[in-house]
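Below are structures written as structure tokens.
Please treat every number below as a calculation from the coordinates, not as lab data. Worth saying up front: this structure is predicted, and the values here are computed from it rather than measured.
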Structure 1
Amino acid sequence: MEMFKIKKLKIGIFMDSFFPNVDGVVMVIDNLAKCMSKFAEVTVVVPYNESVVEDENRPYRVIRIKSIHLPTTEYRVALPVAKHSKVFQKLLHEKFDVIHIHSPFTIGKLGIRVARELNVPVIATMHTRFDFEFRKYMKSELFVKLAIRVIIKVFNQCDRGISVNKAIGRVFKEYGYKEEPLAMYNGTDMKIVQDGQEAIQKVNQLYRIEQNENVFLFVGRITEIKNIFFILDVLKILKEKEQKFKMLYVGTGPDEEKLKRKVLEMKLDKEVILCGKIMDRELLKSIYYRANLFLFPSLFDASSLVQIEAASQKTPGIFIEGAITADTITNNENGYTAPNDAIQFANRVVEILENKELYHVVCENAHNQLAKSWEEIAKETCELYQQEIIKKQKGM
């Protein structure tokens, strides 16, 4: 695009979590930074982790800020950076044209301070249901509300807010965000598998699945907050209905052992396969392609990358009615929704599988409507940066 030839933007992306931690937001940043590096100079500012050897093949730079491990979590928190410190001066020396923060904590706040010193726009993306996250660690609802108030104060200091879909934008307005967030959806780097039959056979052999057996799939962190045990309740009902299926859980997380125990307790060990973390993207693509339905009843997630990855392989998802993850879903058109009730959810799954003609239409629509590429998202994001830079220069 012509605007990228006029001036090569210097973009600073600030985030409080990064590799070796892998979650949805980290993957969003990595994919965006890779794609934007094709027409901009991108620097990612994240916490320091002594176990990391930076990937020299990344097309973007990484600056790590001193950090400490956050007790009872897998995350690190950056230490405060003084205005006259070498680190702060180094960041000013980068002379960013725009700064984009992806969290409202230490490094997100640092990004705002650097932007103010440089007099450049600061953009914030809202990824997470923070009330859900805070309730995991706080017993008191009062403390949850106070914590929400603190983070919203950070977001309200930014020049522009982005929400990963319209529904999470409404949540942030309820939190107290003053402006109307711009909805910009996540993308995927996955292209459809080249040989569908080969992909199916590979997964069937690996997990001992019969050719005509229905396969259900969950991909993500194995944590109760994502409603993974609700899936087991649904599977138990499907088994009682004499439905034949395999269920693949792909991922690791804090509740993995609990999931294993529940699978045994509910006598689903012949149907449920815990695949662990899969880093081989080609294998993961094949698993998505082999699955008949992507089960994602999470009420916590906003816009999960995995539901877009599933759609990229023509595998539709089924979500809880009214859930934020279902914001891009038109029921019976590009995916499915069901009530937040295990019996009704199971009945919906049976209904979906029986209506094969509609199912094939939904598969195609999921692929065509939901699987947007990161290249497209990166260009749209840089167009937004340009608009905000012009507004800042004009004092708007």
Structure 2
Amino acid sequence: MDKLILIKYGELTTKKDNRKFFINTLEKNIRTLIGDNIKITKDRVRMYIECENVDEVALKLKKVFGIYGIVVCHKVNNNIEDVLNKSLEIMDSSLKTFKVVTNRADKSYPIRSMEFSRKLGGMILKNTDFKVDVHNPDITLTVEIRNNGTFVYVNEIRGAGGYPVGIQGTGLLMLSGGIDSPVAGYLTLKRGVNIECLYFESPPHTSVEAKNKVLKLASILNEYSGHVKVHVVPFTEIQEEIFKKCPDTYMITIMRRMMYLIADKYSEKIGAKIIVNGESIGQVASQTLSSMECINNVTNKPVIRPVACLDKLEIINIAEKIGTYETSILPFEDCCTIFVPKHPVINPALSKCIEYEKAFDYEKLIDKCIDGIQVITNFEDDDFSDLL
């Protein structure tokens, strides 16, 4: 099989002692997302994948973190005539200009990179109507001369970058049905953190459509991971207690504190090292710096806010790119959008929160919430098409 996929690691090459672990994790993730019906060989700078439907698999690899570049290439012998023949075969004759880039990784090969590029370029000029343009060519022909063969290609697909999912352990993502938290989950996956999702549902105040919306968002994130789970928290009773016994202005602040308490306790249960959410500074009342400080007070667990310093348009752009935006804007309310007061406090006092929380037995209710969590691990059989 002379046609195969060549993977460039990018950021992984900056890792020294851990590089082997990172590359092995990347291989494992590729097999999880693509399947085992592939042959993978790898070294410290490149990975090679042999499979059926090479072009289709190459596109799927765009969602695998830890990959900088994806190339559908052709493996040939090291002699320049074989390289020429393959180059003429894959170069689009409808284009006009070209340049040759040679990477001589095998330093024992007798022809240096620049000389090889000049020779091959001259042979192409003699056999075609192409013209050379080294600054803005229609096509760039790349030749990689390596110990295990020579690889020729004309196009490179940009990979997702980042680190392979799982090398940093697990984070617990507080996933709502909005735009921000799925983007936060995506950015966390990109840094090598496996995510499990915590969703707070409050029936009958929230609908089954709202839950299915979140499961759809989780299924999209799962396309970048293959390991996503959703832990559904029955939040009705505790939310109703807050509504009945706490001042309107503090309801959102105390609700968020309860969510953080649940996330903190549950993260210990599942072995998550961090809590992740989609808070963006100043976007809503509970996301002012004063509110964040007050809400964050209930946990010592590191809280990662990947979109904290992005504006809404930047977040939307990422949501559109990763495919979550259309689902996120569906009009089904979640816990964070019900019982919202007209004038929530934007500079809450911690002392008042503690005082108001004495009005109900939140520790007992939190334990009840955690005991009632439903874990969803399989999105394959769920049909969310009726939401769209």
Quiz item: For structures 1, 2, which has the highest computed value of percent of Cα pairs over 20 Å apart, for residues 11-130 alone?
Solution: 2
Practice problem: Name the one structure among 1, 2 that mean projected area of the Cα convex hull in nm² of 20.4 was derived from. | Solution: 1
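Matching task: -11500 is the computed value of helix-only ellipticity at 222 nm (-39500 (n - 2.57) for each DSSP H run of 4 or more, over all residues; to 500). Pick the structure from 1, 2.
2
Which structure, out of 1, 2, was mean projected area of the Cα convex hull in nm², for residues 323-378 alone derived from, given a value of 4.4?
Considering all the candidates, the number was obtained from 1.
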Self-check item: Top of 1, 2 by volume of the Cα convex hull per residue in Å³, for residues 227-354 alone, largest first
Solution: 2
